[in-house]
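Structures are listed in the sections that come next.
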Structure I
């Protein structure tokens, strides 16, 4: 992240993406999240996501010992 403007733009685009996924795929799915991003981006994702309106987020964590991502938690 190089500026607050970029973070603000990301926030807007992420909100649009959450809405589009819900519109295209319905309410009965979870969104898989593989958080390979700067901490500021991950925090904004949490701030934008609304528990009563958005789909659950299924979060995976990179595990170098197992050479890949493993399920970590679901945010509902």
Structure II
């Protein structure tokens, strides 16, 4: 199992964080998150991941609530 993680600074106030896990040549887990820097803290805006067993999107709304949106695929390969 190989884990790859890296941040990618897009602007001084915006970044993307990326993580994926490969096992036997296949992606078995992933996470990509866009964050913005506000008042001294990195805050999530949108996140694509496979937490909880299924690919989905977590969108943080302006009021702080998180909207979960399932993606239409179960196969990561």
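Bear in mind that the values in this text are calculations on the coordinates, not laboratory data. Given the structure is predicted, the values throughout are model-derived calculations rather than measurements.
Here helix-only ellipticity at 222 nm (-39500 (n - 2.57) for each DSSP H run of 4 or more, over all residues; to 500) was calculated and came to -14000; which of the structures I, II was it taken from?
The read-out comes from structure I.
For which of I, II does Rg and Dmax of the Cα atoms in Å, calculated from the coordinates, equal 13.7, 42?
Computing Rg and Dmax of the Cα atoms in Å on every structure in I, II gives 13.7, 42 only for II.
Using relative contact order in percent (Cα under 8 Å, 6 or more apart), single out the structure from I, II with the greatest value.
Evaluating relative contact order in percent (Cα under 8 Å, 6 or more apart) on every structure, the highest lands on I.
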